[in-house]
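Asks: In the part that follows, the structures are each spelled out as structure tokens.
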Structure P
Amino acid sequence: MAYFSLLFFIIGGFFRRILGKQLIIKGIKISRFYKLVVLVLLCLSMYYIKGIFPKTLMTWLCMLWAIGWYVRYWDHTHGDYWILDSESPDEGRSWWVDKVLQLFFGKGKYYNFNGNFVGLTLGYLAPALLGSFSMSSHWFWLAGFTTPLGYLFCESCLKFTKRETEYAEILNGSVSFLLFFLTI
């Protein structure tokens, strides 16, 4: 199982980087929809490899619930929260995250590190937590914290490379794939 954990750790880094950028193969732009189909197939392969592929209706529903929230985990729109040190207003793509931030910080007062970090955490924590309900080990909710911490780590340590976002995507993809594989 350790080799498969390492395999999905590596695949996760590559996959998240591909998901985060425009992909063109032989002049054809590959839409995000097809990338998410690949994500679902990767998740199904995780269940198969672990030997827990569903056999009953209830286990199928649990698997579909977990995979659905994992797809949402990577497909939600987090606006500009990922630029943690930004103080410029974001585009407010996630209405419920903006409402929570307004409640905590006040209207327009969350355009700073704290607001961006909390906004990023909320955006990833909600699908991770909801997905973890149907997993055999319910610890996948930790992924809701690993992604914002990954952005923080890469922005802090790699600030001068101008590629900190790319590295954060690779790190976050690797860690979340590993967590998903270990907790299903």
Structure Q
Amino acid sequence: MKKFILISLFLLPFLGFSQTHKAITGFLNIPFGSSKATVINAIKAKGGIFEAKESKENVLDFSDVPLGLRKSVLLIVKFVDDKAFEADFFFSPDLEAHIIDYYDSINKDLTLIYGEGNSFKNFKEPYTDGDGYEISAIKLGNADYSTYWPKDAKDDANSVGTNITNTMFIRLRYQDAKLVDIAIAKQNEKNKSEM
């Protein structure tokens, strides 16, 4: 019996326990492709506030929407043919100086859900990472902090992305790849017809 336990313990690391990550099929447990009415009702049920006056035909605005332990300042949900294809959450830390730490914290949580993402930090001269002027660089549009999931995404894959905007918000974007393509095609047709 001791021999069996010893062999089992030895083989355990080699058995290939794989950690599975959540598929990107929607946001807030709302599936991509959901109607406007479904999205409004689901977000209200979670405590979010529908901002009817700020909303447009294919773009709905919400405030105070909880996402995990955080509350977004703004959530914008975009639709094509009454199907939700994109959700943009905007977060703001209590202090502007903490925006990079807050961004890193959101990314850490997303990594636990979706696996490792592709992270990018790009600076334009005279700014560099670690120079102590990162916040100024972000505000002036001279620094880009962004991360995308899944790491090995193909063009036709649904995605999640984060970035820090130059208006000092952290944007968390969920997108359905196929519906985004339809929305882009419709917008291109509209642009052609208006020329």
Structure R
Amino acid sequence: MRRLVLIALLGVGTLLLSPAAQAQSRLFVATPIGMKFTGDISGSAESVSGYALGYGFSFHLGLGVDRLRARANDQTNGLRTELTYKFTDVFAFWRGYGLDWQVGYGKGHVEVAPFNDTSGNSITVDRADASQKFITVGYPLGQSFTVHLGYHLISADSPNINVNGTSAGPFNLDAKAYTLGAQLAF
């Protein structure tokens, strides 16, 4: 968290010192390339798909949406299900040190498909509120096109997991995701 704050402060400083010529609107698109569960589900996602779309205004702030779908196959806990994370994001972007940067925050929710564990228990998880913090670093290929790598730190807690219709308490759905994307300035 401290690193994210430090990078954001460096970015704001760079933004304030950036030339006016770089004040362009930007269109951003990305896709997830990996995900690791860090809550009550453990291990890497068996598969991940989805998208992130964003529009950056000329004043270096932007809005976006993310949708990440991941298939969990947690052999340690006997869980195999599909999770869908959806976010609405705000972010700041700037060019500094020869790279394009984005730092942002998203708010949304997570839905977990019903599943059976290895013991045959029928499990449902209530919809969870979620948030994410993210940073992307882009390598410019010319004046208007950039290729980005992103890191997303996702926090999500479902208020309840039901096992065979009986409440079993909260369920943590935290994760880390990695994205690959492109940005076009105009």
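Asks: Using helix-only ellipticity at 222 nm (-39500 (n - 2.57) for each DSSP H run of 4 or more, over all residues; to 500) as the calculated read-out, with -3000 as its value, let me know the right label among P, Q, R.
Replies: Attributed to the structure labelled R.
Asks: Also: When volume of the Cα convex hull per residue in Å³, for residues 85-148 alone is compared over structures P, Q, R, which one is greatest? All intermediate terms of the calculation are to be shown ahead of the outcome.
Replies: Numbers: P: 78; Q: 110; R: 120.
Once volume of the Cα convex hull per residue in Å³, for residues 85-148 alone is worked out for each structure, R has the highest.
Asks: Still on this structure: P, Q, R: which one has relative contact order in percent (Cα under 8 Å, 6 or more apart), as calculated, at 30?
Replies: P
Asks: If you work out percent of Cα pairs over 29 Å apart for P, Q, R, which one comes out largest?
Replies: Going through P, Q, R one by one, percent of Cα pairs over 29 Å apart is largest in Q.
Coordinate-derived values only; no laboratory data. Please read these numbers as outputs of a predicted model, since none were measured by experiment.
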